[in-house]
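J.: Following are the structures in question.
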Structure P
Amino acid sequence: MGKVKMYQIEYEKPKVTLLQESGLGVAEIAARTCYDSFENSENACIKEAMHHLNKEAINSIDDSDLLANLAWVHHHHSIIEHASLSFLVQGISRGVLQEHARHRLQAISVRSTRYTMSSVINAFVASLESEDGFSFFLEKVLALHLFVITDKEYLAIEIRAIYDKLMFQYKKDPDFITNAIAKSSLPFIEECKGDSETLYKAFEIGKKKRNVGDGFKHIVSDNWKVDMVVTFNIRSLKNYFDLRDSGAAWFQIRWLAQAMKEATPKKYLKLIDKKYKNI
């Protein structure tokens, strides 16, 4: 994941990997079913599809004159909804996630905050055994690489806010510790009295409290980093690229759209992006 400066703040760009692609063959079969024009295909496996179905050959088609004609001449894009791509996206902010979720026609599965923030809570509880609790907490949270903004000076401010919110809740809630730490790990607190480092390591090795984020999710900001798997049909992907790979788009989601486009095979881009139309 590359780093870049925007507005004098250093950010980490997302990484995108193509997980799977459906191919173009199903989309051409769908189009030719509408027009009953199988005999006109330049792809032999499509011509024979109604008599001899070679799914492997159909799913390996790289070009379709019919799909290109429908997409660019007739602007008949519903046919290409039968082709889809799935991406693994690593390292976007929750702010980008909010923007991304506005695109309705997609399947999206996102790394859960509720179930994956135990190391932060472990660091805070362990910091209570340190003379300089915040310094201990800052060191541990920085090592977790949880944020899209990577500027150390900025992160010290952000992590301080997280620490202060947790401290506020700790002082207010008599059940804080039992809500934060798995029951089987609670004895470590007495065993490691006064030793934050050993206590933190014990918590990390021990059983994690499964839904620790239920009580502490409020500490998270839009800078918090998440991963996701997302699947678009390529008609929806066209809409996504048109809107998000644009100078009018917020720069963080523009980075994501650009990374997704780089991971998209050209045979799909030829149907949805004019720059690739004649390649």
Structure Q
Amino acid sequence: MKKHNIILPLYIIWLIILVLIPFILMLILSFAHTDGLDFSNISFSLTNFKEIIDPVYFDAYANSIILSFLASLICLLLAYPIALTITKFKNNKLKNIILIMFILPMWSNMLLRIIGWETLFQPNSILNYFDISLNLIGSPIAVVIGMVSTYLPFMIFPIYTVLNKIDPAVIEASYDLGATKTQTLRRVIFPLSLPGIYSGITMTFLPSATNFALPERLSAGKINLLGNLINSNFGKTFDYGFGSLLSVILITIIFILTIFINRKDKDGDLLL
């Protein structure tokens, strides 16, 4: 009991410093207009909220939704059979080795992985030795491939976690009742794995939609996402008000989706 009494206040203090205070500052700045870091002539209005619906930014919004949706869908189509196959292995050591293989790329710097794809997508890359020339730089395909390769593990692990928790007796009961493997997968396994799918989509879609380094490198600056808008407003135009408003909207979306996932996952065991 004493440990809990000590940890809880420290956790709350940490949460206030790293989450609540920055969010409040961004919320205040979303109504503000400043001259860069000069807050001496700060003013408050609703102009930022009017600016956010400017058609100039619609391409970035559309790119964020469409490309992130495609990347999440591809990740789901790849991750589900992979996760399902891993759960079939009876050897736990083999399971752990395969899972580690998917974790290993995440241990390297993400920017280095993006540069690696950028090098392969160039017209003159190492693939020319095999008479292959991708020349995908500047295309949406390059961005989607980068998203899938970066965030595929975030789709695999939540789905695997849920599938691994399914009681084998439930599957055996389905077979005993005359269901085929396809029917069992469609009517028993898939519905029970939906919480993992919801979590995986959230962990894939949101980072894809807000990433700025990936589209900046793989599209040669031709394709902007929501993350590029936020980065541009904070790092280039120094429009902290509009950048803060975009960040607040993004945080709100993440918060709503987190609540949704937690309601779907009653046990609270997902990797979210």
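Every read-out reported here was derived from the displayed coordinates using simple, explicitly stated rules and does not represent laboratory data. Predicted model only: the values in this text are computed from it and were never measured. Cβ atoms are built from the backbone, for glycine too; each structure is taken alone.
J.: Looking at structures P, Q, which one was FRET efficiency 1/(1 + (r/R0)^6) of positions 207 and 263 (r between Cβ atoms, R0 = 25 Å, to 0.05) calculated from, given that it came out as 0.70? Provide the component values of the computation, followed by the final result.
T.: Working: P: 0.10; Q: 0.70.
Going through each structure in turn, the value belongs to Q.
J.: Once mean projected area of the Cα convex hull in nm², for residues 15-150 alone is calculated for every structure in P, Q, which label goes with the largest value?
T.: Details: P: 11.9; Q: 14.3.
Once mean projected area of the Cα convex hull in nm², for residues 15-150 alone is worked out for each structure, Q has the highest.
J.: Using the calculated result 2, 10, 14, 12, 12, 12, 10, 9, 8, 6, 4, 2, 1, 0 for P(r) over Cα pairs in 5 Å bins from 0, in percent, for residues 127-246 alone, pick out the matching structure from P, Q. Each step should come with its number before you reach the end.
T.: Details: P: 2, 9, 15, 19, 19, 12, 7, 5, 5, 5, 2, 1; Q: 2, 10, 14, 12, 12, 12, 10, 9, 8, 6, 4, 2, 1, 0.
Answer by label: Q.
J.: If you rank structures P, Q by distance in nm of label points 7 Å out along Cα→Cβ at positions 55 and 255, which sits at the top with the largest value? Intermediate values should be presented prior to the final figure.
T.: Values: P: 4.0; Q: 3.3.
When distance in nm of label points 7 Å out along Cα→Cβ at positions 55 and 255 is calculated for P, Q, structure P comes out on top.
J.: Given that helix-only ellipticity at 222 nm (-39500 (n - 2.57) for each DSSP H run of 4 or more, over all residues; to 500), derived from a single structure, equals -21500, which label among P, Q identifies that structure?
T.: Working: P: -13000; Q: -21500.
Derived from the structure labelled Q.
J.: Another question, if that's okay. Can you spot which of P, Q the value 20.6 was calculated from, given it is mean projected area of the Cα convex hull in nm²? Show your work: numbers first, answer last.
T.: Working: P: 18.4; Q: 20.6.
Here the read-out was taken from Q.
J.: Okay, next question. Quick check: 12.5 is what I get for Kirkwood radius over Cα pairs in Å, for residues 63-110 alone, calculated from one of P, Q. Which structure matches?
T.: Details: P: 13.3; Q: 12.5.
The structure behind it is Q.
J.: Assign the value 0.70, calculated as FRET efficiency 1/(1 + (r/R0)^6) of positions 71 and 175 (r between Cβ atoms, R0 = 41 Å, to 0.05), to the correct structure from P, Q. Can you show the working numbers first?
T.: Numbers: P: 0.10; Q: 0.70.
Here the read-out was taken from Q.
J.: Continuing with this model, one more query. When distance in nm of label points 7 Å out along Cα→Cβ at positions 199 and 231 is computed for each of P, Q, which one produces 2.9?
T.: Q
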